[in-house]
Structure P
């Protein structure tokens with residue numbers, strides 16, 4: 001039975017500073033690197049056939065550190081921007097608390113968690129879903145169907161979109177789901 005494991009990248013510098021990250025290409029913090037290694041320790045007993053990640057350095061570095069800790073550093077990994085974090089538009093790089101003061105907590109929550117509402121100049125979770133799921137169906141699912149174990153290291157919203165699909169989570173329910181950094185999530189298919 002093939003296994004699919006999803007891991008959100010370790011803590012990034014923008015996560016630490018409470019900034020909207022989106023597609024801004026920021027590195028991991030020392031804690032984020034430790035989270036990646038800890039995820040790898042948890043995955044030592046899962047032999048993977050292929051890995052997938054975004055083109056953003058925080059996910060790439062998480063994948064690398066994780067695989068090193070899991071004793072699988074030679075795993076072939078495909079990078080694709082379809083797995084990138086959602087674009088937060090003009091909010092990227094801004095402090096979440098400052099934006100909440102300016103627009104209100106409720107509006108920020110809607111921008112961050114709703115399925116259909118886009119932040120100014122950015123993508124909604126629905127937009128993210130529409131690029132992640134075709135990529136999954138075209139590149140990841142065929143490998144799973146061949147019996148391969150697959151590791152995906154990506155971002156909070158690209159993984160939330162994939163979780164919606166895999167777990168049949170509703171648009172309303174997904175608003176209440178948040179993924180911790182560096183914690184593996186297993187799917188036995």
Structure Q
């Protein structure tokens with residue numbers, strides 16, 4: 001993604017609250033979350049909506065920090081970096097991320113993405129509870145229950161995996177959260 005892509009995204013999606021591309025750390029994620037909290041207050045955002053945005057932002061950031069790989073072919077080392085954008089147009093908030101994954105990660109994530117895509121909201125919540133109870137996918141590298149959490153908290157979610165080189169792929173996740181009503185004063 002280059003600056004023209006970001007400009008096009010602003011034209012399509014409206015206001016961009018936060019854009020970050022690069023190396024991620026816990027303290028950086030905490031600082032960006034604090035900035036998002038200020039934006040939520042300033043924009044009189046519904047508490048449930050703001051919590052969903054924060055959780056999705058943190059989950060996507062954590063995934064990038066813990067699972068991103070180097071673009072170099074055959075390198076399996078974690079390179080905690082990626083791109084994350086939080087934007088708003090009217091009452092629709094969009095949280096998008098992009099990072100590099102290995103072929104092994106792709107093979108782990110694809111069945112999860114397919115399952116998430118096949119579930120309605122109630123089935124998604126039920127599946128999430130089952131996974132939490134069972135402990136399955138909770139600490140496994142390469143995605144898992146966090147993707148269910150993101151899907152559960154968003155009004156819509158899109159996944160896109162496309163090849164960069166021999167064994168590396170871009171993972172793009174785009175979520176939409178609708179602010180159905182302003183918070184009470």
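Between structures P, Q, the calculation of distance in nm of label points 7 Å out along Cα→Cβ at positions 27 and 67 yields its largest number for Q.
Matching task: 22.0 is the computed value of mean count of other Cβ atoms within 10 Å over residues 83-90. Pick the structure from P, Q. Label of the source structure: P.
If you rank structures P, Q by distance in nm of label points 7 Å out along Cα→Cβ at positions 115 and 163, which sits at the top with the largest value?
Working: P: 1.5; Q: 2.7.
The structure with the largest value is Q.
Assign the value 3.5, calculated as distance in nm of label points 7 Å out along Cα→Cβ at positions 131 and 147, to the correct structure from P, Q. Source structure: P.
Upon calculation of helix-only ellipticity at 222 nm (-39500 (n - 2.57) for each DSSP H run of 4 or more, over all residues; to 500) from the atomic coordinates, which of the structures P, Q produces -11500? All intermediate terms of the calculation are to be shown ahead of the outcome.
Values: P: -11500; Q: -15500.
It traces back to P.
In terms of relative contact order in percent (Cα under 8 Å, 6 or more apart), the structure with the greatest value among P, Q is P. Using distance in nm of label points 7 Å out along Cα→Cβ at positions 107 and 171 for the comparison, can you identify which of P, Q gives the largest number? Greatest value across P, Q: structure P.
Only the coordinates and a few stated rules stand behind these numbers; no lab work does. Note that the coordinates shown come from a computational prediction; the quantities given were computed from them, not determined experimentally. Cβ atoms are built from the backbone, for glycine too; each structure is taken alone.
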